[in-house]
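Structures are listed in the sections that come next.
Just so it is clear, none of the values below were taken in a lab; they were calculated from the coordinates. From a predicted model like this one, the values you see are computed outputs, not experimental measurements. Cβ atoms are built from the backbone, for glycine too; each structure is taken alone.
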Structure 1
């Protein structure tokens, strides 16, 4: 469908791409990954036609329409939500308008007795063509489609007639996403689409994209989202792309093996280079060896040298030791919260204990952020009481905290202002965890992007000793590696934390309790986020657990017969999957061992060739050459076998 042919692109003297070639086929689901600054968004914009390559070309069929959702906030003004979203069907709306004009003219001519003129016949013929065209484009169901997509993305019926000017930045991005999904372009390009979605909307988008007729290209730091959608991963590194079949988790496994093989080949090549240089230095002045030395120099000049992307050191940080709190860190008793006459919640009672790990979920607008601000003591309440526990110290992160940063200070000075004596030595490590490296730490806050400011505000908040952390979407601007660093730190945090997040992979294995709102009542699910989703959204199950007016939890009921049967079926599926994959994984491991052994023998033979004495014994030289050919051919076969087995494993994992 789309062919990228030998493109190159540079910014400020730095090459993003060099002779990059790629093909995107019909209905493919592709993830584009790479380090920050590697060129992911630039590639998306080039495919969409918003940025031109410096060299090469991108070939698209005329019918291959593209739709692009950028990271930057898009503003919509002057129309209601329904009318703005209907613009996705501009062509159909124009046809509807023309159809109404023709209908009025036909009615007018009929009233005056003109029923058989050539003009009347032309009007009737045109009306028939337009009606047929609208039917072909399913253009009579516009409002039904618009309402379905808007509802799936979390908009309520009461939102449909609101002016778009009233919606915040996150909801503005949802409006643009709705319009893109409704246009149904042949190639859908989504750059960080999950940042502004709650979990319910995220799952709806996943379901929608699974049946999407066109190709989908994604940039996302949400691992679970990528795992559930993509079947191919494109990695941008050092101006080139490497392709992997399978989802994101499969890519990580393949990349680990590829890196090991590449590093071994790199070491072999560097050793060969050192030996060749020594040989040339020793023999270039000798008459009997000068020709050999010159020959080896020419070989070196023609060799394509392996480049390794620099691997970053494993990074970690620890929270400063907080004061030890009592068993209950925070309590809300019979709290009422209103905005005007609109009740957010009433008679809400809840208690947070010292070691709680809580995910706070729910659709946008249900009151998650409001509850965090009340717990932080930043939001006024109209009834009830907020009661901090013994020695409770609260630390709160929300993305609008970037406004509190001093634009005149540098990144490093901003953190130095809040650091303690114990954690001062770890400042550079902490900044590295949040993607501020090298000279970045000396940038003034004033020149930072919105994402950089959010990361800095999060790092600043984490340096404050506290025993209750309140985190509102902490992962939105973090890459996979930074999220893992934060997740490990939170796992070992010796206090309580409540996290609002749509990132299921981040929350997985981190939280052991889920709170969410339903019609203003708080309900509790013990277990992981997946347990919560299975119970309330993916399967029909038991009634939700709630808190009573005193904040006591209503105990979980015994699972129904259907629930037990479902769990048994899932366990049987896992066992079948394990039995199927086990021999494939064993074969893969055998092939990998043979590859390592073959590479080792290949290296030994290359060392033999590098020794000039080898060629004094013609029989030995011929034997070594024959073996080298056999080893090389065997390695080619092994690499092909490895790829075939890995593809079978990937296919089995995708199909469950």
Structure 2
């Protein structure tokens, strides 16, 4: 266990936190939250023993191990990735080396000698400990972690010096997870991870045997990984039970209670002050007046701390485009011998908000560059619709900014009709406040310039936005501003993001880039995952139904519409027409009737699930939350099973 007792910390003349009391128990999964500049990272460094407290006490259980991952700044050199990760097990590897040396000695010593007995006893003890610590599976542990964090097997033998800062942080995270400290301190661990790797890390942390504390601007990540939230607010630590969403609800309740207590106290103070003013001059009331004065002096005044203002920014709506925004026909792109996209076809309509998903290197950024015209296709064509004007936000957008321009002047030129007060409020949301707005763009860091470039796009958007990683370098407040603005935007958006909450709230369709092809799915990321899972179940069921030794023909895509209107892909071979089996007409009618029933039942179950999830957003009691959670899981499983059954029936009817 680790504890803070009446702890305080300053940053120069500014107090970050004071009178902090926090008992961190083993196995607790905690989120550390608060506005930018409140001291979250500093507190993490204090817990890690890297910075001292100005006053108060930090105590930890003897033998407790703590592992800390900073936001950035780590640099590993001199070894391959695999060797660097194995350094975590230096003690175990030393034990293995000593065991081998002892085994050689035992082969030469006299079995009756005291030296043999001592060596045998030491060898036995080392072997027991080595086995207890799973020393025989070190290579397997390292390989599993590196694969989960997105390192291909071919990269394991490359030197760490060859990797960029983001990949260096992944190596550092791998070492930390392999070490399995009693308390993990992770400061923005998802900053350098793609969506698939974040999903892997979520699952890993859920089963982590000890406790951890996370700082993250990824709301979904916090919701699924923590069971306690600690907020730095008003220079105090406030502890909430539950994940990030529960914390937001509880915080609103606490503030409402504080405001009610403040109003009651003000009434009490005004009543006392009125009595004192009325009877101060009367000698007969002097005793009562003095009593009221003392009572007034003893009151500990309640203060309502100022909240950060919530900014609601709306895009100036662009002129509308035609209904069809983009059509891609037989689109291919190669870099030398490496083919990224092959014979891709898809269309985008006005008002679509499309999330591009796929593993790193699948071709998401390449596809966006093709759509913007930054790169030319190797083959095929991209047709833009009537009156379509595109605007592209790249991961390195800061490179095209005028380094000599002042921030406020530059954004004002881009939005001549927007008042300066609104522009300054918008810049404040993107973490530029006070005199920051008068800085020249050239003195800003790459991340700061990217934030500014994104804010600049918001004030004068085109009707077709292509955004590559717009949520990088943004805190939750800035993400919410961006999310609300894009949700109200009348144009078309295609974007890449690794933030699950952002994708789920914004996307109306998901375009998956995988193995050189693309597949369009209706709905948000959660819908996409559910459909992928259903398709995997159908494929597995179809594979298990094949006679032993029979191989499936090469597949071609045949599209169907599932009950909720999503496009799915069902495999069928080019020679299927020659192999169609005729169904018994009665059996076929039963299957068709069942399909019709499922087409009505699936939307009903999904609607019930949506209603239950909405109820979960309003906290009533722990028992009610538990009941609704169980009901939601049951409905989710029921919807998946019904969908899988419908797809299997459609597959059978198609093949017949």
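Comparing distance in nm of label points 7 Å out along Cα→Cβ at positions 33 and 505 across structures 1, 2, the highest figure is found for 2.
50, 40, 26 is what came out when semi-axes √(5λ) of the Cα gyration tensor in Å was calculated for one structure; which of 1, 2 is it? Of the structures listed, the value fits 1. Upon calculation of distance in nm of label points 7 Å out along Cα→Cβ at positions 297 and 473 from the atomic coordinates, which of the structures 1, 2 produces 6.1? The structure behind it is 1.
Taking distance in nm of label points 7 Å out along Cα→Cβ at positions 41 and 369 as the criterion, the top-ranked structure out of 1, 2 is 2, with the highest value.
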